[in-house]
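Multiple structures are listed underneath, in structure tokens.
No value in this document is a laboratory result; all are computed from the given coordinates. Given the structure is predicted, the values throughout are model-derived calculations rather than measurements. Cβ atoms are built from the backbone, for glycine too; each structure is taken alone.
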Structure P
Amino acid sequence: MLPEKAMAIDSKEKWNPLSRTRFDEILAAEVASLPQDALKTYESHRIDVVKQTCHRSEQYGIEHVFVVARAGVRLLLFDDAEDEFAVGEVDTDGVLRKWDLYGELLFALRNLTGQ
């Protein structure tokens, strides 16, 4: 699990989306901790960070996650509700509906490329 909770919680335990600034800090720390082989994989698949529309459930509706890398149709993203990096594919309508959580960036990278 990541060292510091990424999601913002107010006094009523209501989840708030992660700010881009805080996400950039999390990503920088994760990238800095990658072993050399994983860093090469990250560098060869990374993209400029973009927000991706996702649909977690009917209860939560449409949300967004940050995407940091791509391998073909597979996306490596950060799920700030779960505080983990994940890998998934968007549906034909461009909405991400299913993704697998992997915790740290290192493990998500390995699953992005099948290593």
Structure Q
Amino acid sequence: MKPLPIWRIALAILILAGMAFLLASFAPIYFHNLELQNFVSDLTHSARSQTQSDDLLRTFVLTRARQLSLPVSEDNVHIVHSPDGMRIDVRYFVRVNLPAYTVNLHFYPGAGSR
């Protein structure tokens, strides 16, 4: 059996390093978004939240987003009341600057009570 050429091994290592770099760049953002999603879900299912003002609920969401270093602004948080319950939607994007490329990751965490 003929051994693999050095260039193929180097290329494989370069590709794996690139994938590891992308994972290290994106994973924290996705995990923080998941934490915000869980927070919003817990907030909408809390009986105490049903009686609180929209401004207070928006402040809770903004505070948690800041703790997670997510770029959520006041106008990104939408609270809707209906006969079925309350729904909180958060729409924001995170700009990730990679070498030679910039990508905007769009997120839409939200939850409703029933």
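Once FRET efficiency 1/(1 + (r/R0)^6) of positions 46 and 102 (r between Cβ atoms, R0 = 25 Å, to 0.05) is computed for every structure in P, Q, the highest value turns out to be that of P.
Taking volume of the Cα convex hull per residue in Å³ as the measure, the highest value among P, Q is held by Q. If helix-only ellipticity at 222 nm (-39500 (n - 2.57) for each DSSP H run of 4 or more, over all residues; to 500) is calculated from each of P, Q, which structure is the one that comes out at -17000? For helix-only ellipticity at 222 nm (-39500 (n - 2.57) for each DSSP H run of 4 or more, over all residues; to 500), the value -17000 is produced by structure Q.
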